[in-house]
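Chemist: There are structures below to look over.
What follows is calculated from the coordinates using simple rules that are stated; it is not laboratory data. Not measured: the values here are computed from a predicted model. Cβ atoms are built from the backbone, for glycine too; each structure is taken alone.
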Structure 1
Amino acid sequence: MQSSEAFAMANDPRLRRVIEAVLDRSGWDSRAASAEDGFRMACAIYHGTYIAQVAQVHVLPNGVPRVGQSLSASNIPSRV
């Protein structure tokens, strides 16, 4: 998925900013994936807090996935 596809899913401006922040910090568009390595992004809104996370995933020879580096960005409301 390219960052433009991720942005298309984010109609909410706050969610879009959080996704943009984590994709920029992770170097999402410049990372190369292979059959064994890839990158995944997830986002959520929970009790007014917006969060997005990018994780590097490596699949071991036995098929077990392992999470490597993980980066996240959040937008927490001023009143918690």
Structure 2
Amino acid sequence: MMQQMEILFLYTAEYIIRVFWLNKQIKLIGENRDNTIIAATGYAINITANNVEILQFTITALSYPHAGILAHEVEKSEHL
């Protein structure tokens, strides 16, 4: 039985984070990919669940040399 996917919508803004942990089935949607910015001081997004969708974001590094999406032991995720 598949669980219902939760949706998290983020409005246009700059979100300063270390790591955004996605540990359950979720759809993460930004309002506008050019102006919805995840400015990371760590890896940015760490995925540890299957069936994750990430849409309409720009990811940048602030103080860490790398920023992006890390998918750990994930079997199926869309739009990464």
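Chemist: Who wins on percent of Cα pairs over 21 Å apart among 1, 2, i.e. which is largest?
Modeler: Top value of percent of Cα pairs over 21 Å apart goes to structure 1.
Chemist: Moving to a separate point now. Taking -7500 as the value of helix-only ellipticity at 222 nm (-39500 (n - 2.57) for each DSSP H run of 4 or more, over all residues; to 500) derived from one of the structures shown (1, 2), identify that structure.
Modeler: 1
Chemist: I've got another one for you. Match the computed value 15.6 of mean count of other Cβ atoms within 10 Å over residues 19-26 to one of the structures 1, 2, and report its label.
Modeler: 2
Chemist: Among the shown structures 1, 2, from which was the value 2.6 of distance in nm of label points 7 Å out along Cα→Cβ at positions 35 and 67 calculated?
Modeler: Details: 1: 2.6; 2: 1.9.
Considering all the candidates, the number was obtained from 1.
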